[in-house]
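Coordinate-derived values only; no laboratory data. Because the structure is a prediction, the values reported are computed rather than measured. Cβ atoms are built from the backbone, for glycine too; each structure is taken alone.
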Structure P
Amino acid sequence: MLGGGQLGRMFVHAATAMGYRVMVLDPSSSSPAGEIAHSHLQAEYTDEQALDKLARECAVVTTEFENVPAQVLQYLQDECRVYPSPDAVSTAQCRIREKQYACSLGIPCTAFQPVRNNQDIQQAFEEIGPDLILKTDRFGYDGKGQVSVSSVEQAVEAWKGLDRAECILEKRIDLQTEISCVLARSSAGETSFFGIAENLHRHGILFTSTVPAGVDEATQDLARSHARKIAEDLDYCGVLAVEYFVDPGNNLYFNEMAPRTHNSGHYTIDACYTSQFEQQVRAVCGLSLGSAATHSAVTMVNLLGDLWEPGEPRWGDLMEDPRVKLHLYGKTQARPGRKMGHFCVLAPPGEDTRARAEQLFSRL
């Protein structure tokens, strides 16, 4: 496993439960995944000695985040099986490339303009309009590297604040909601979809994911169709998440994709017959995929480090509800905005879980 955060940790839990041994490569000495793996290689992702050990001792290599340099995956691919492919990861690393890629497949995106100089900014406002979002091309997540701008002058100053890194200016749309589609695809081409999640963000960071989503079936079917098209075109193997915007007219727009398990898929641990992490193990290890069907209505709530500022959250109050499942990630230091854990509220199909989840969160 390349990467040792919470996604890797939950993958290790799933893999070891199935009898696999897992080696984690991560530079941090306090890696949540490395802490519970059979072996933790504490090294940079570009350390050839560590990569050689990984390739020599592992039957297959996979990732838990998309910012592992694509050339590292290519280096490993020459020695062992690597899923997802370097090309799939490389495409998802760059906003400009992934949006151009989605458009090439006929998948609608919000209007956008790559930004590499001041002339690009001027062109964006002339062709797209005044209400835009400036986003870094790389390493932007959880609202980082994003600035709302309404004039050329404002955009130029914002771009300077981002050190004139390669960026994208994207049209801000009237948003009804955001949804995500998480799928798994095996090396044999078997594909399985988890339930479409409806996502609510706070300050650019995912707050809740609710399944079933409150959008019509036609929109959900289209989201699955677009995600399948991407997975098949990339000959993808592993778990893939595709995020979308939905406007008030139920028009669906591609936002971004993640070539890995996803925060909005955490609900699958408690509400599905097979979790996204077990599904990743099955896909990359050449097994048949498990059932991705949900057996409960569910809302997942992210727990950020801000919650710890007044002291340890009142877990006892949370756990008084017998339908709550709590997951903490083993991180030793709580910081504002840092993902420390999540909890899920389960209910029989058809019941509302979001209101109860938000009520419980407020008690923490």
Structure Q
Amino acid sequence: MSTSKPNISILCTSLASGGAEKVISLLLKELKNDFNVFLVLFYDDIHFPIPDEVNVIFLNNKKSNSSFFQRAIDPLLFLKRYRKLIKKEKIEISVSFLAFPNLINGIVAMFNNNIKTIISERGFPSDNTSSKSSFYISKVFYPILYNKCDKLFSNSVHINQDLKENFGVKIPMEVIYNPIEIPEKTIVPENLNQPTKPLKLITAGTLNKRKNQIMVIRALKESNLNYLFTILGGGELENYLSQEIVNHKLEESVILKGRVKNVNEHLLDNDCFVLSSFTEGFPNALLEAMAIGLPSVSTNCLSGPLELLNKNEEISLKNGEFYIGKYGLLVNNDDHVGLSKALDYFNNNPEERQKYSALSLLRAKEYHLDTIYSKFKTFITT
């Protein structure tokens, strides 16, 4: 291991499939060139690739702990082992992702003034807690432990604003958007400027209440036009969605594809991407679809879609209508009527599909890994 480079640790729960974990995986590709990197995970659960040069350390060799007793003592165990690792490896910068690791990093900062502690919030805090108890825990401990750290970065201006106004976070905050690698194969915008029957729609995400895929199904029922809608992903609402597809007599129009590995191949074979979420931290799925060249329709949820599709310029949007943004179309949360009109707009105007396909490709380039990493490196080293 090189001694000429500073030692940095990246602390996270795991590297399982998820938005924050994917960001870490991408950043590691560049971090290894400038730092001696220690990827420190609470649990041995890895989905994304890790460069060989990165030192991977598990604070617990299990995939996860399910027993109440073990979950109760895990924080103390992780804190003890992480502090020992910091001392042993002479870690100079500790960067954590997600709430639980952030709290651990905050405690580290309380007892070690010789290390720079940087935390990263990845979801909209006021609506990103799993229960009322966890929300109140956040209200108590975020102001205490987050404020012990040196800096914070998130992937949305709305997240930082929420942390400041509703959680009392006062440390310096920055927005560093999620990076992306532009895929080798992308859609040729001109190919979308032709009549398509039916128009092929696609979305990707966990099948849960927050992702709100039922909104799209209801929009298809609302429309008088024909669509073929593919849903990528699995989750707790799979049976519910399957039944709703039958109830709306859309068995020929909606496909539940389940979890897939080759997401880009499915995106390439479609005409429009739809994001129906109630909330997002930063919608990786939307950005990845734009990088493929898909024109997109999204709910104007917090946070991310407005930033991606309209450069965060505020809009006035009535229920039952849609907004033509700079890089895509926006509708209100859970407004299946507005979504139906937006989809019909793309269906009836192939020249608009071509236009927004080209704009998607252009917008996605602004989030290229090289650009985002440069901002990230400057942030953590100054």
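Here mean count of other Cβ atoms within 10 Å over residues 164-171 was derived from just one of the structures P, Q, and that gives 14.8; the source is Q. Here FRET efficiency 1/(1 + (r/R0)^6) of positions 148 and 284 (r between Cβ atoms, R0 = 41 Å, to 0.05) was derived from just one of the structures P, Q, and that gives 0.90; the source is Q.
Across the set P, Q, distance in nm of label points 7 Å out along Cα→Cβ at positions 4 and 124 reaches its highest value in structure Q.
Suppose you compute helix-only ellipticity at 222 nm (-39500 (n - 2.57) for each DSSP H run of 4 or more, over all residues; to 500) for every structure in P, Q: which one lands on -9000? Among P, Q, the structure yielding -9000 for helix-only ellipticity at 222 nm (-39500 (n - 2.57) for each DSSP H run of 4 or more, over all residues; to 500) is P. Match the computed value -1.13 of log10 I(q)/I(0) by the Debye sum over Cα atoms at q = 0.18 Å⁻¹, for residues 36-195 alone to one of the structures P, Q, and report its label. Only one of P, Q returns -1.13 for log10 I(q)/I(0) by the Debye sum over Cα atoms at q = 0.18 Å⁻¹, for residues 36-195 alone, namely P. semi-axes √(5λ) of the Cα gyration tensor in Å, for residues 116-291 alone computed as 33, 18, 14: which structure among P, Q? Going label by label, the one that fits is P.
If mean count of other Cβ atoms within 10 Å over residues 212-219 comes out at 15.1 when worked out from the coordinates, which of P, Q was used?
P
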